[in-house]
1. Can you spot which of I, II, III the value 4.2 was calculated from, given it is distance in nm of label points 7 Å out along Cα→Cβ at positions 14 and 94?
2. Between structures I, II, III, where is distance in nm of label points 7 Å out along Cα→Cβ at positions 6 and 78 highest?
3. Comparing relative contact order in percent (Cα under 8 Å, 6 or more apart) across structures I, II, III, which is largest?
4. Kindly point out which one of I, II, III the value 1.31 was derived from, the read-out being Cα Rg over 2.2 N^0.38 Å.
5. A value of 4.7 was computed for distance in nm of label points 7 Å out along Cα→Cβ at positions 38 and 70; which of I, II, III is the source structure?
Structure I
Amino acid sequence: MTLEAKVVALRRHVIQRVAAGVPVSQACREAGLSRAWFYVLKRRYLRYGDAGLHPRPRRPVRWGQQSSPALEHAVLAYALLWPTAGPQRISDQLRRPEHGRR
């Protein structure tokens with residue numbers, strides 16, 4: 001049995017125990033889960049069935065596209081010139097008209 005299968009089986013077991021009448025606190029304590037996590041799993045299970053009990057990938061989601069090399073160069077140049085500037089200040093400064101970006 002793979003690790004993923006064991007995780008799914010444990011999660012299913014806890015949900016089934018609670019459905020059988022065992023108090024949530026007791027079932028979670030026996031399985032080593034928090035009550036908050038149980039309710040997240042229960043919501044996923046009700047919405048997606050067994051597929052909702054599978055662990056989700058932990059890699060980051062890429063929302064946008066990669067910035068242009070010119071913008072990357074401008075950000076790095078500004079960060080090296082002003083090392084104490086944070087991301088918001090760098091963004092604000094690069095949006096000013098003298099930098100030609102909007």
Structure II
Amino acid sequence: MLKPDEDDPEQFFWLNLDTGELQLRDDLTPEQRDRGAATIEILDLQRRVLREERIEKIRFVKRWLSRVQKDGLTPECQEELQYLKSQTTPFQFVIRHIFKLATSPSP
């Protein structure tokens with residue numbers, strides 16, 4: 001299994017934005033794939049409630065990004081940004097994933 005204090009989950013997983021499911025990255029070694037798959041299975045990371053919560057967080061971040069693009073970084077958006085950046089905010093993996101996609105150049 002992965003150890004969150006030693007392993008960066010973002011190096012193992014990709015997020016399906018439509019289903020909220022975690023997917024193993026294509027560039028993993030066989031050992032990394034085994035560890036990632038074991039982590040998903042043992043911790044039941046694909047259970048419905050987690051997928052739904054990931055999807056809700058995806059939608060929240062996308063709406064926030066749209067508002068910032070349209071209105072700029074308003075005081076309300078600044079407050080929400082602090083929430084999104086806080087290490088205590090649940091689903092940091094999802095938040096970082098959406099931010100990375102939003103800031104990556106299109107192919």
Structure III
Amino acid sequence: MRPSIDGNPIMLRRTRHGFVGEASLQSSRYHCDAIAVVDSQVTKVSVRELQDAMETDAAFSIRWIGMLSRKVKRLRLPCERLTFNTVEARLLHLLESEGQGIGYPPGAD
């Protein structure tokens with residue numbers, strides 16, 4: 001979460017696993033607060049070590065780019081869904097794009 005212009009908190013992302021600070025890798029400081037709402041395990045990764053790995057390990061860099069690409073595609077889905085004019089179209093899009101088997105998993109983000 002981070003504050004909006006008027007000071008109210010904005011939740012930018014929910015996650016159950018994965019990185020939460022990749023958007024700040026080239027910032028001088030992390031500009032959001034992470035809040036764990038359930039018991040969680042967090043691993044701190046040094047920005048410098050991650051940047052060094054991206055600069056020196058081509059295989060790691062390719063995997064990192066792949067992870068970011070998948071994340072961008074996943075984050076675009078709700079924006080795409082908002083372009084549909086009916087609830088039916090939005091629900092069908094949700095089920096087709098993010099559903100698993102014959103439905104949408106309970107508690108999915």
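Each reported figure results from applying straightforward, stated rules to the coordinates on display, with no laboratory input. Only a predicted model underlies this, so the values are computations on that prediction, with no experimental measurement involved. Cβ atoms are built from the backbone, for glycine too; each structure is taken alone.
1. Only structure I yields this read-out.
2. I
3. That would be structure II.
4. Answer by label: III.
5. Going label by label, the one that fits is II.
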